[in-house]
1. Taking 36 as the value of relative contact order in percent (Cα under 8 Å, 6 or more apart) derived from one of the structures shown (P, Q), identify that structure.
2. Here Cα extents along the principal axes in Å has been calculated and equals 60, 47, 33, so which of P, Q was it run on?
3. Out of P, Q, which structure matches 0.80 when FRET efficiency 1/(1 + (r/R0)^6) of positions 131 and 187 (r between Cβ atoms, R0 = 30 Å, to 0.05) is calculated?
4. Give the label, chosen from P, Q, of the structure having the highest value of distance in nm of label points 7 Å out along Cα→Cβ at positions 59 and 91.
5. Starting from the value 77, 33, 21: which structure in P, Q was Cα extents along the principal axes in Å, for residues 19-106 alone calculated from?
6. Could you figure out which one of P, Q the value 4.8 for distance in nm of label points 7 Å out along Cα→Cβ at positions 51 and 147 was computed from?
7. For distance in nm of label points 7 Å out along Cα→Cβ at positions 11 and 83, which structure out of P, Q has the highest calculated value?
8. Which of P, Q yields -14000 for helix-only ellipticity at 222 nm (-39500 (n - 2.57) for each DSSP H run of 4 or more, over all residues; to 500), as computed?
Structure P
């Protein structure tokens, strides 16, 4: 069994955390993995809000997400999709490509036209849902990266997104929260699932070979 599969067998969605802090180098590895995750057209149409402040986590617990991991975590990651995709955001992305790869803007004109005509022709709702799906790719990378660092990571959708957006001032930033992840360490004494066997369908049932 590979090291990666061993780590993925070790991970689970911790229901209780012990409040221990995740070392900065481990946190940075997880964040870098999110940043390096793929996204459609490479646009990365979302942001990740990294929260460690105890008072803010307490407020989020009381107002938007009443689950104990929120307060017990070391860090809370909020994946927030761009509410709208604008021509300026695409321009900024093209400029970033040109700077990073040391190429001219003229050489990217056809690519810019292609993604602009595709993305900007769609409704705001379609683009937001598309952006949210890109955020979930980042979420997947966060969960795997956390496992490789022996850090527990619990993804959550059951929260009041409107309240969370209000607390974090996301609307003013053109963002809407779509999923959150708590990072920390499992509380083995108080989490009944800490030692439970992982339940997954068999490979024969799960995979369909054609």
Structure Q
């Protein structure tokens, strides 16, 4: 992706738009204002799928990290596990990311799409033409770095002076949450999806809340 075609890139004769001399064209279709402008990698002045392909994305992170916390105070215990990656990219395509992809809804960020009144240089116009919307490119590449609270648990152990009176060794009540929250710029459902899952239909890791009771006799 190399920006969005703007009105200044075209001549208009009252019925149609034509690209001005020197503006890179696309072989797949006649570009219109608001379409994605692709980079002319070969430098021949025309973008075509045979000569202007390149490897995009970064599937291996620069950094993988985690933090494990464990605290105890009187009869209370607390544990939390954070995990994350930095410097990785994910591909977000089709559902929610591509206009009119089947029966899927669009992401809310499409409200800022290109219009003559809102000539965005980051979001293209909405179109039904799949030749324009289904071209794989860096437009669908997202920063998938994230920090996730994978697990948090709080417990309370009842005093042995109380449990011994009813013939129990120990009693602990606790509550825990898995996948409690995620901090990320990734617009898909889950930045932790595997790199071969490029569509937004990839099922995200769910939040699981648990309340439990441990009893020892």
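1. P
2. Of the options listed, only P reproduces it.
3. Q
4. P
5. For Cα extents along the principal axes in Å, for residues 19-106 alone, the value 77, 33, 21 is produced by structure Q.
6. Q
7. Max of distance in nm of label points 7 Å out along Cα→Cβ at positions 11 and 83: Q.
8. Only structure P yields this read-out.
FYI, it's all coordinate maths here, none of it is from the lab. The shown structure was predicted, so the numbers you read here are calculated from the model rather than taken from an experiment. Cβ atoms are built from the backbone, for glycine too; each structure is taken alone.
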